[in-house]
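Right after this note come the structures.
Please treat every number below as a calculation from the coordinates, not as lab data. Everything quoted here is computed from the prediction, not taken from an experiment. Cβ atoms are built from the backbone, for glycine too; each structure is taken alone.
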Structure P
Amino acid sequence: MIQNFGLLPSGKQASLYTITCGALTAKVTDFGATLVSLLVPDRSGRKADVVLGYDDAAGYYSGWAFLGATVGRNANRIKGGRFCLNGKTVQLTAFERVNNLHSGFDFFHRRMWQAERVSENSITFRLSSPSGDQGFPGNATIRVTYTLEYPSSLRICYNAISDADTVFNLTNHSYFNLAGHDHPEKAMSQTLMLPARHFTPSDAQSIPTGEVRGVDGTPMDFRKPKPLGQDIDAAYEALKLQDGYDHNFEVFCAPCAILSDPESGRTMAVTTDCPGVQLYTANGTKETGKGGIRYSRRSGVCLETQFYPDAVNHPEWKQPFTKANTPYHSETVFRFSW
């Protein structure tokens with residue numbers, strides 16, 4: 001099903017697409033290739049929308065929280081907005097002081113994508129990104145495919161290719177609240193399990209220091225499930241610097257994360273081929289969302305699968321560089337149960 005999703009300041013018309021399979025229903029828009037809604041049943045069969053979002057395209061245009069966004073070419077932060085590729089310095093547009101966040105001001109989620117293939121349970125969006133776009137080299141074509149799979153999974157696939165060596169590190173920036181987006185007060189009571197043994201501490205500007213630190217004996221240890229809010233205000237430097245969780249963890253095994261809401265019974269298991277996952281507890285969120293719901297601080301949680309932040313400046317970490325004319329592919333699956 002296709003619906004009118006409102007006009008943008010440019011005068012362009014955005015559309016909202018509904019896909020269904022099994023017990024799940026998702027709504028995605030061609031403005032930003034954005035996940036707008038995801039309906040999931042609870043243990044009693046009652047469905048709730050478990051992702052934060054806005055009512056129309058205008059909300060996504062004016063919002064700054066990256067709700068449901070497709071992020072690229074590079075997710076997360078790059079120190080100084082620069083890196084070296086093939087012996088040359090690549091300078092990106094700055095966002096957040098001198099650093100680059102989610103590739104810069106002309107974000108992918110603030111652009112119109114083309115709906116390329118649409119079926120009952122799947123949709124593919126395509127975006128052309130010219131050489132020099134956001135500072136990245138190479139003329140690139142990027143595709144994002146949302147697929148609902150029986151009985152209860154959402155798979156997001158990223159495919160891209162460039163005519164020059166470049167960076168591809170795409171992710172989805174959905175904020176999840178398994179109690180329902182309209183219950184922001186319940187987000188931090190949900191339990192999270194991350195089997196990660198290590199995380200990457202960051203400085204006051206959220207740039208990784210280069211250290212890979214063990215979680216053992218710290219509030220960063222989620223190897224046993226615990227409520228998101230249990231240790232979030234602990235007197236631990238990494239948490240104090242970010243005012244909560246906003247940290248990259250290693251992807252150690254599958255699933256790399258399991259989020260659960262004890263009250264509704266909803267559980268979400270995350271699997272990915274990426275080396276890292278960013279845990280973000282919406283520490284700075286102040287948005288008015290769907291149905292006028294106020295998304296305040298810590299009203300949802302992001303689990304952004306990715307290469308490590310600033311990996312381009314840490315050659316000892318897995319790298320997001322892709323050679324010219326070489327296909328890039330990555331995927332993440334969110335599997336729900338109740």
Structure Q
Amino acid sequence: METMSPLSAEFWSRLQNLSELVATSGNENAVRSWLTTELSANHLTWKIDSMGNLFVEHAGKDEHWLLAAHMDEVGLMVVDVESSGDLRFQTVGGIDERVLLGKPVWVGSNRQPGVISAKPVHLLKGKLLDKVAIDNLRIDIGANSRESAYEKVAPGDWATFAMEFHDLGETVLGKALDDRLGVALLLELLLTSQCTAHFTAVFTVQEEVGLRGARVAAYTVNPERALVLESTPAHDLPTFSQDEWLENRRYNTRLRNGPALSILDSSTLHDRNLLAEISQIAEKHHIPYQRRQPGGGGNDAGSIHKSRAGIPSLGISVPTRYIHSPAAIASKADIQATFDLLCATLA
């Protein structure tokens with residue numbers, strides 16, 4: 001593999017900062033504020049639209065590209081405070097309810113600690129052992145009354161998983177790698193001198209609740225082509241033997257096989273010309289890559305490719321295990337290869 005520019009210690013530090021920020025869909029201010037500070041410190045000009053999307057234009061030659069990465073993460077929202085002081089909540093974005101039991105969370109702008117509570121397993125019988133439903137779960141912040149809970153939180157407050165970032169050597173572990181990985185890579189592209197293409201970087205909002213920010217951003221920028229920088233599920237789970245997942249195709253992507261180029265998902269038939277072109281670039285530069293198996297999910301390309309007269313779009317994603325859960329794992333080699341492929345494309 002040809003490494004264009006090894007990702008620096010500063011990149012990994014920025015990724016940690018981004019992962020640990022709290023920015024549930026509709027509440028992206030923490031990430032946006034952090035980014036504008038970084039951009040200003042590097043003398044880059046930025047603007048914010050009425051939706052909250054953050055735009056940075058990179059001068060260059062040839063075609064005008066849109067590069068998108070979303071700032072928001074899946075999370076929870078408090079919808080009621082009960083007389084006991086427990087908090088009723090709803091999910092924001094797609095979360096498997098099974099991952100919620102017993103998880104520590106931060107609630108509200110002051111990061112009030114709490115835990116998602118449920119009836120203890122030794123008090124459950126029969127079908128209740130297998131049933132997890134939001135209606136039966138609460139967030140416990142240690143309050144003993146509605147009044148004492150209201151001193152700390154209120155309906156409408158967002159909540160997210162309380163999780164620190166960890167460097168595991170060959171991999172990284174943290175919350176919200178979907179899509180703080182894309183955000184960190186897009187910021188890195190803005191800071192590097194290797195990109196000679198003309199592109200507008202857009203850090204989008206509300207991707208997890210319907211690709212909303214990207215729709216507005218694409219209409220505003222009106223580029224000739226678009227790349228969506230994402231994190232995508234890697235279902236090569238350690239519990240599967242190699243024979244099992246090769247035989248049953250029970251994965252979208254695999255760790256340590258390079259960036260994933262999208263073909264088909266729930267919202268987009270990705271542009272085949274872009275797919276072929278970027279595949280050729282990867283092969284020319286000996287950069288490992290894989291095709292994301294057609295299936296569910298989706299990303300901002302679903303809104304971008306339908307904007308105005310149509311914008312050829314392609315998703316380029318870092319394979320990541322356990323996305324939309326309290327902690328995800330991604331390979332450093334895949335992150336580096338994704339950056340290399342982006343640099344080669346935009347050079």
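If semi-axes √(5λ) of the Cα gyration tensor in Å, for residues 19-178 alone is calculated from each of P, Q, which structure is the one that comes out at 36, 19, 14? Only structure Q yields this read-out.
Which one of P, Q has log10 I(q)/I(0) by the Debye sum over Cα atoms at q = 0.08, 0.09, 0.11, 0.14 Å⁻¹, as calculated from the coordinates, equal to -0.34, -0.43, -0.67, -1.13? It was calculated from structure P.
The value -8000 for helix-only ellipticity at 222 nm (-39500 (n - 2.57) for each DSSP H run of 4 or more, over all residues; to 500) was derived from one model only; which of P, Q is it? It traces back to Q.
Comparing distance in nm of label points 7 Å out along Cα→Cβ at positions 155 and 171 across P, Q, which is largest? Answer by largest value of distance in nm of label points 7 Å out along Cα→Cβ at positions 155 and 171: Q.
For relative contact order in percent (Cα under 8 Å, 6 or more apart), which structure out of P, Q has the highest calculated value? Structure Q comes out on top. When FRET efficiency 1/(1 + (r/R0)^6) of positions 235 and 283 (r between Cβ atoms, R0 = 25 Å, to 0.05) is calculated for each of structures P, Q, structure P comes out greatest.
Comparison across structures P, Q (criterion: mean count of other Cβ atoms within 10 Å over residues 51-58) gives the highest value for P. Which structure, out of P, Q, was distance in nm of label points 7 Å out along Cα→Cβ at positions 67 and 291 derived from, given a value of 2.6? Source structure: Q.
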